[in-house]
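The numbers here are math on the coordinates, done by the rules we state, and not lab data. Computed from a predicted structure; not experimentally measured. Cβ atoms are built from the backbone, for glycine too; each structure is taken alone.
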Structure 1
Amino acid sequence: MRSRSKIISFAFAILALVSCKEETSQESYVVKINNSVLTEAELNNIISDRGTALKHREEFIREWIDTEILYREAVVLGFDKTEEFNAIIEETKKHLAGTLVIKDYVDQNFSEPGIYDVKKYFEEHSSEFQFSNKVYVLNLAVINGEAEALKFRDYIVDYDWGIAENYFAENAAVNKMLNEKFFHEYQLMPSQLNKIVKTLPIGEPSILLELEPGLFTIVEVVHIYNEGEIPEFDYVRENVKEKYGMIQKKKLIAEFMESLYSRYNIEIIRDSK
């Protein structure tokens, strides 16, 4: 007898197939297993939240293949005909449908919080944003090619980081550009970057760091927060907005569920003992 956990995995595999189309056109695809395909467009949409790194792409493709072949094997073994499997599918359908109802309600009724409410929340709950370790606020650029990287650094020295960033905004040599980004001490990797950041005076651009072949990193320390300090609102504005927004969504969902309770006949039989 196969374990219940395996059957549950197969149940979710079926649901995953909703996103996989059967071959109906000549649209380019990344993977094809019999008549099921994963198209380039679908892959790009699905992994957009995971980043664009090749390893993430390859990892997702492998997950898609594993899910597809496991489902096909489950069908061959007859799991899709078992009573337990279909009971799990029905229960899963209820949860999925309920999730979609809540998502739709939130999408229709939630408004992004305004700056006044977000700032007020921060002022009343500032201790929630207290740092538990040392944090560096950095400007960081990764430039393709030493000549362009030197030019970028010269602009910082002659003017400032903001002017250099604007000047290079459309430059194809720019691989990455981060402005006043928070880095916890443990995130300063590799060790060469860690060492430079910890010895760099605030407001001074670093030397060129070739952390990857042909890619040159320039970093500037904007501010340093010690453990226990609370950052200025402007530095954590988006984090505060996200947290406050989640609280408001939970309240909205609670109100919605309360309205559903009053709409439907609910009878709970209490234990008389």
Structure 2
Amino acid sequence: MEKRNKIIIEISLPFIFSLTGILMLYYFFTEQIIITFQTYKEIYALTIAILIKILVVSLIGLYLIKKWFSQEEQYFSDLPFLTGIFFLVLVPAKFLDLLYYYLNFQIPADFLLLLIKMRFILAILNLLPMLYLSIEMILIYLSLNERFKSIRNKNKFKKIQKLCLILILIIESIVLLIAPSYNVIIAIYPFISVISFLIIIWMFIFAHRSNRLSEINPITVAWGFIIFLITSIFRALGTNLLDPVLNSIITEIFEIGAFIVIFYGLIKRAKYYKTNNRMG
């Protein structure tokens, strides 16, 4: 029980600090937020869409973390933990999204750019848990080839896995931090993150084809991430084609759909589950 409480504290503290900081920003900009609601009536619909999304990802994330705690042993590399964190990181990210929409055109561009960079750093962190698992799958796949048999060494395996993750984090963060404007970030982010998405999608397709991860339905999860990827690209392209608020509402709705598909895949066992158990 003591170990479990310690883990809960370690998981909770980053979310508590980040949400507290964001709530302080909401308090500081209360006047500007009120003006936004008085001026732009469509902001109500966008607020409702984002709050529904926050509720959905919170419930999914907490369910997966609870499922992780129900295991006899807890490891941070376990699928329920990684996917649970993936969803929970979206909570502070979406509150930052809302704050951006409320403050757009009302505060200095420099501060607004800083705010949006903070949000997209969270977006990068959001994908890291899934990338960790995806890189593991890629290394397993490569280790099957005699040319890369050295990867089978556990220490070398973990070292390469962490190095790949750190490189992806550094490259994406640098590109994001040097971006000169919001429009540039919105335009480039889906394309710098597309590699991360494709790695994650490949991982679940590979798991499906090799009869791995039988406790979930990998192909359904893969489809969910495909929808998520398409929606992210549409969000970037839509900024120049549609009204920004309408574009955001549409993409939020489709992303909620993508997350529900992913969650369904995570709680539904693969068709080969019984076969794998009999073989085990």
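One of 1, 2 was used to calculate helix-only ellipticity at 222 nm (-39500 (n - 2.57) for each DSSP H run of 4 or more, over all residues; to 500), giving -17000; which? Comparing all candidates, it corresponds to 1. Of structures 1, 2, the largest value of distance in nm of label points 7 Å out along Cα→Cβ at positions 187 and 243 belongs to 2.
With P(r) over Cα pairs in 5 Å bins from 0, in percent coming out at 1, 5, 10, 15, 18, 17, 13, 9, 6, 3, 2, 1, 0, 0, pick the structure among 1, 2 it was computed from. This figure was derived from 2. Structures 1, 2 were shown, and FRET efficiency 1/(1 + (r/R0)^6) of positions 91 and 123 (r between Cβ atoms, R0 = 41 Å, to 0.05) at 1.00 was computed from 2.
Which of 1, 2 yields 4.1 for distance in nm of label points 7 Å out along Cα→Cβ at positions 107 and 219, as computed? Don't skip to the answer; put the middle values down first.
Working: 1: 4.1; 2: 4.7.
Source structure for this number: 1.
Quick check: 12.5 is what I get for mean count of other Cβ atoms within 10 Å over residues 99-106, calculated from one of 1, 2. Which structure matches? Of the options listed, only 1 reproduces it.
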